[in-house]
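In what follows, structures are represented as structure tokens.
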Structure P
Amino acid sequence: MSVTPESVQQLLDSENYGDRLRGVNMLRLLDPAVAFPKIEGLVNDGNVRVRYAAVSQLSTVGEADREQSLQILRDRLENDPEIDVKAAAADGIGALHLTEAYPDLEQAYGNTQEWLLQMSIVATLGELGDPRALSLLQQALDSSTDLVRAAAVSSLGELGNTEAVELLFPLVDDPDWQVRHRVAQALHRLGAEGEGVKSALNRLAQDPVEQVAIAAQNTYSASRGNG
């Protein structure tokens, strides 16, 4: 059966949440300009799975109306009762590069103890590319949650601000190997040089976890090749 705006709308109008969920997922097959107006009414759906799917789709179809997407994502980030939906809203803000919403992300991070939401906010900051994120990412490096620290390291690498380099040095000995691995990757992305960087990479190159050691060795080799 071919997917048309009419066939999708029939699913979206169903009282069965499974049909509505199918309809939301089919929206990705339509032109964003056609799909966006249909999503607007579903971001407040009574079923959390439907709301999550609708908010998640804004990461792509939201380009059809960035201003309205900004308003929707801000609202869901602040007001949705479900952490998963809030996290999807944070993801959408980063995917659409809605830097106007940076203060909303910062506030949401400070107002939650939920690691999933904190991680989504931290992870999206690298994609968002707003230089104001440096201080929040520095705060996230002290998180007691490994996944939040790892996401913060990656986002610092994506931001490309070399001021982040010294913030990464203490994490060379982080107890979580994935954090150490991302430190090696971030140092590569930042293109950092100097004795501190060399010392950090040498230490990481001797890491007992092979992935960490290889990433550090590759970063060190690349820096020498550029020198």
Structure Q
Amino acid sequence: MPGRPRDAALAQETILRVARAHFVAHGLAGARIDVIAREAGYSKAMIYHYYGSKEALYVAVLEASYRDFVAPRRQVRVAEVGPVRALEAFIREGAASIRRDPSILSLLGIENLHEAAYLRRTGVAAALYPPLIAQLREIVEAGERQGVFRAGIDPVHLYVSLSSLIFHAVSNRFTLAVTLSADVPGAAFLDRQVEEAVAMVVGYCRNPPPAPAATPG
């Protein structure tokens, strides 16, 4: 029947959305297929028909979440804006992605507990991250060629560093709010944190200004 493909897509979309919330809240071990099925409005049999097992459903949630996290980022045109503005835009795009849906960090935490065993079963690492790192490499190499950035910057290490400056503030925002007595979850605080991250990363990459010439004594 003509309606079936659309119905199937809607069912899978609903199941993934509900399952994601349960995996975020309860982890892989704690999430229950019968509860997910009841809340999604579909039978357990239908979930197993589409996904086969709870682990396979978790893998599908993980893959969809990574795609939603990485894919919406806009491509930065280095040749048009220059390496400094391109690097600033790259950092802000990453920050915007994580702030759109901070629960991705809960999934990353769960997956790290499993030593990325389930992430290895997806295609997202090979599909999404090489282009992301290639873009950062393009920015770094353009900056080095123009003498704006210092030589020897590794884009993989740079990605880890710039991500940590933003991810930590988002993933630990509630505990940081208590320990620092600051409104870390608030938009104004996170706006400032993003700008701090931009300043630190760009400052690290920039070539130091030449030392002033010594004046004769």
Structure R
Amino acid sequence: MLERLSEMFPPALIDLFVTSFWETLIMVGIAGAVSALIGIPLGVLLRLTDRGGVLENLAFNRSAGLVVNAVRSTPFIILLVAIIPFTRFITGSSIGTAAAVVPLTIAAAPFIARLVETSLREVDGGLVEAAQAMGATTSQIVFKVLLPEAVPGIVAGLTITLVSLTGYSAMAGAIGGGGLGDLGIRYGYQRFLPEVMLAVVLVLIVFVQAVQSLGDWLVRRLSHK
């Protein structure tokens, strides 16, 4: 059995698995962090400028919402190709792990923005009205009322986003983005090694399960406060 496994997965291939998994972690981690830095403020802004919001501005809200929806509705594989010139401008290349981070971030940021907006909508409006009655500024309402109350929902949304990014990163591998997706395509598909493809799928399943479990645990901890 061990000899069979060593034949299917020689040391060189195992090293490639480790490298590819590390590339996937980098892609998902960096894209998740940057998209959160963009998406969370955008989601807050969408909520504040919506009808009945603290900074109600329907013209801006509708315009920003249109852009967010346009990016969200674009299939990721099309987005990958469509922004190649922008990706090359930012990273100097259209292939590789660094290049894959750009479309991953652009795809995830609007997704996070909508999830954050939805979480903020669930905050009791009475809390906001009470804060306004006490003379709270907009920033105080955001940082002391809206965000603290919506933290569990935001964490749950970020967890969903990281899981989606894992799938997107595998798709990015199909066009030279690196990571486990690239490994599965080059060895599992192009070289007719189904055991490699199966191993890639299993690793991704375990990784996604770990991310989801951690996110669920954080949500439970935050919800109990």
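Bear in mind that the values in this text are calculations on the coordinates, not laboratory data. Note that this is a predicted model, so its numbers are computed, not measured.
Structural remarks
- Computing Rg and Dmax of the Cα atoms in Å across structures P, Q, R gives 21.7, 92 for structure Q.
- At a computed 19 (relative contact order in percent (Cα under 8 Å, 6 or more apart)), which of P, Q, R: Q
- Label whose coordinates, when helix-only ellipticity at 222 nm (-39500 (n - 2.57) for each DSSP H run of 4 or more, over all residues; to 500) is calculated, return -21500 (choices P, Q, R): P
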